[in-house]
Structure I
Amino acid sequence: MHRKFQESVNHYRSEIAKRSLKHGQDPNLIAAIILVESSGNPYAIRVEPAFWKRYAVAYHKIIQPSDPARKWLKYPDVFACSYGLMQIMYGVAVEHGCKVKFPTELLKPDINIEFGCRILARKTKATGSIEAGVLAYNGGGNSSYPKKVFELRDQIAKLEFF
């Protein structure tokens, strides 16, 4: 695990530390989410067609005509993608105040980690626990996701990088 961490997440160590502190998150947890979600690949993109089917109508209602995100609604495969290190969905980022001009700006590690930490902090506050917050961060469909993330967080914590 040490080598995997060194090769993928260590490069973003200062950004993880800065953003996790800003949002009251454990940097070891953020690093674990990055490893689980993208294996530390800042260019990771995953299309989520089920997400679009589930939320398209709601997004058309809540995104105002003047919002820069509005133009991307006509491109479901762009709008309903997970981007970057923390696999941030563009639609979810917009819900949490993201105002980037292009969805692919979520591939920038600083923007991605900022919104990943922000979203996790809000999900944790809304659910009342870090475990439920981590599950909600992942969309809630995979009940084993928090356990996997927490086991990895504990391994990272032993390395004392943060």
Structure II
Amino acid sequence: MENKRIKKFKNSSGVTLFEILAGVVILGIVFTLVGHLLSTVQKQYTIQNEQIEQQRNLKLAIQNITKDIRKENLVSIPEKNVLVIGESSNGIRYELKDAMLQRNGITVVSNISKLKIIGLTQDDRELLTGESSEIIGIKLEITTTANQMGTTETLSSTVYLRME
């Protein structure tokens, strides 16, 4: 009986050290490829989320400014790229400071690189500064700062004042 056991071990085929090493190397390559794929997917996900956030911020900024203009129906541009909605003394003031769009000194949206405000007149002139009596509409253009890919988002809108 003992001879049968010994014969069994001699005849049984096992796994050699070389086969084990080859398997480990193949598994290592597969894990490296999967890790690289996951890293790439994560990076793309982060970039897309950043772009979505930029677009949300732009939309929020345009909506806030438009809503305030519609409420007051009186605007002026006292300085280049500064918008005052309502009466100058107690109106709502929008301006860009340190890459932040501010409403009366409070940050509404951050990561903004450019705010362009143009007043539109009855005779189709564009004003960079002007009094409320001349302005019948406002053309807004807001641009975000560059994201990780170096791209920016720009949103523009034109709002005409209601004539009463």
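Structure summary
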read-out	value
Origin of the value 70, 13, 12, where semi-axes √(5λ) of the Cα gyration tensor in Å was derived from one of I, II	II
When distance in nm of label points 7 Å out along Cα→Cβ at positions 39 and 135 is computed for each of I, II, the largest belongs to	II
Comparison of I, II by FRET efficiency 1/(1 + (r/R0)^6) of positions 23 and 87 (r between Cβ atoms, R0 = 30 Å, to 0.05) - largest value held by	I
Top of I, II by relative contact order in percent (Cα under 8 Å, 6 or more apart), largest first	I
Structures I, II, by FRET efficiency 1/(1 + (r/R0)^6) of positions 15 and 47 (r between Cβ atoms, R0 = 30 Å, to 0.05): label with the highest value	I
Value -17500, calculated as helix-only ellipticity at 222 nm (-39500 (n - 2.57) for each DSSP H run of 4 or more, over all residues; to 500), assigned to which of I, II	I
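We did not get these values from a lab; they are worked out from the coordinates using the rules stated. Since we're looking at a predicted model, the values are computed, not measured. Cβ atoms are built from the backbone, for glycine too; each structure is taken alone.
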